[in-house]
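Below are structures written as structure tokens.
What follows draws every value from the coordinates through simple rules; no lab data is involved. Note that the structure is a prediction, hence the values are computed from the model and not measured. Cβ atoms are built from the backbone, for glycine too; each structure is taken alone.
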Structure P
Amino acid sequence: MSKLRLFVIRHGETAWSRERRFAGSRDVPLTPEGLRQCETVARTLAFELVAAVYASPLERARASAEVIAKPHRLEVAIEPAFREMALGEWEGLTREEVAARFPADYERWRTAPHLLHLAGGETLNAVAARVTASVRDLQEAHAGQTLVLVSHAVVIRLIVLDALGLGHERLWTVDAAPAGITEIEYEPGWATVHRMNTLAHLEAAER
């Protein structure tokens, strides 16, 4: 199996990400700023030889991926396994609201997210299982190629942790900001993280 070069991008800003609301499985559109962020990502990756662009089925990721895929004249391939972690009753609430209504669970989310079991939600281990399996499928289907994957904060953190050989309890040691770029190179039995949550492209655009 040849090397796979994977650019993992978090979707652009939404009103909920700006307000620090849990979106989870909900469909939330990009803000105008989020769209501009994705256009900046598209310009940054325009000269890469990208073979395919994959995205979560949720609107914020799908719309971001369409912008990023445009310079390459590629259709976006939707992969349900890369959807965000479902968070049950927390979805639509701010961090402060969740902390007030579900203090014990919120504390577990902050300190031991791999142990959290939410009614109507997913466990971190279940999300990791579907995400890791789908990354392995990409490695097999696109050996020797460069791909772009547009997904979500928890999913991207889990992809990076897996590449680094770290456990799910380390979730908060990795960041995933809107429109951040992570680059991972996979080869048989090994993965190298070349950049993680890079935001230099957004900072340069602001200047």
Structure Q
Amino acid sequence: MAQTHDHEIVSVYPFTEEQVDQLMSHSMECVLMWATRDSWPVGVTHAFVWEGGKIWITFAEHRHRTSAIKRNPKVSVNVSSMGYGQGISPDLPGGAVTFKGTGEFHDDEETKLWFYQLLAKKLNPGNPDGETYWVGFLDSPLRTVLSVTPVKKIMYNSKLAGQHMAGTVDEQDLGERLGADKERMNKARAAKGLAPR
């Protein structure tokens, strides 16, 4: 039976926790976003590791983002399935997830080396020489490590949306329609003289 699809309602396309883990484990890059002192939102693309339910990133401590995040540790991180590496299985989740989270810096040598090894392995699958090179490359005096602990997820499961549009998904497989797609959307529709949905 064909489904009723409304392109304005997207909160009904979440990932399962397993799919979030697959997306985060296989995507090669993320966008880290923070607020500057004058409230400008800024984002930079980074390689990352998903470990222990946290997003781990590294950069040089003299970057503006270091002082900005120390001043205000509220950050966001976006990860997309477009960041999958070469030869990735088409069975992996499609879409993107944005995390609102809290940033924490780690400058102890034990955490740095642990993270460098994980990131080097992710960037060089099956290539021990590449791993060794990257650990050495990353291990520099000015480098710091940032972990982001998620507090909220904003998800868009593009494969689930595609199945919905094609009428090949059960309504029970859809997620809950969240506030932006209920109250806020209908207020906006009412302001334009449109019927609620």
Structure R
Amino acid sequence: MSLGNILDQIRDYYIQRFIVFIEEQSANRDISVAHECAFADAKGNWVTEGKLALPMRGDLFVLNNRKISKSIQIDTDGMLSFEPINFTWPQTALEVRLAPFQWNWLQLRLHNLPTNTDWSPLRSWFFNWFAEEDPPEDEISGGIHFLSDPEERDGYFQLSIDLGTAPVEVFEELLDAVNELGVVHVQIGQFENRN
């Protein structure tokens, strides 16, 4: 199975579940829902957090009197199973080890980066894929939902990403951004459960 086929299957598995869940909740006449909304303050400005100062989107919100009463995270029951694959990202020296992951819960382990790393390539990648506007009721945003701050571990930095409803190109551009950071080796997969 090619890398493209693997990524298509991982994304499709999540997106199908995401769309079905939204449709089921929207059909409930007793509640009002909105999906993929960015967290914002009272003035409508994105709320940002952490070292990277990034906004985030929630999957689904239940509304009462036009105010959010509940936030729901849409997950899948499983994930595509495949043997980890190793490859060199084309036209770079970036060595990649790809293990199974869920489209909405991907983790990166970036090896041999200095503590004072300039994270701007990753921030730029995030904002390129974080949709400017919340999507209309009958569409998905096609954007990323979340990127955690880098957490320094023993010899690597770890980050977690919810790729949301972004297309497969988001993954390819992620590897380009990782390469720009100066990373020589990255592990991609799902190494820990989401809290």
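For the read-out distance in nm of label points 7 Å out along Cα→Cβ at positions 47 and 135, a value of 2.9 was computed from one structure; give its label from P, Q, R. Kindly include the intermediate steps, with their values, before the conclusion.
Numbers: P: 2.9; Q: 1.4; R: 2.2.
Structure of origin is P.
Next question, about the same structure. Computing distance in nm of label points 7 Å out along Cα→Cβ at positions 15 and 39 gives 3.2 for which of P, Q, R?
It traces back to Q.
For structures P, Q, R, which has the highest computed value of distance in nm of label points 7 Å out along Cα→Cβ at positions 79 and 95?
Largest one: structure P.
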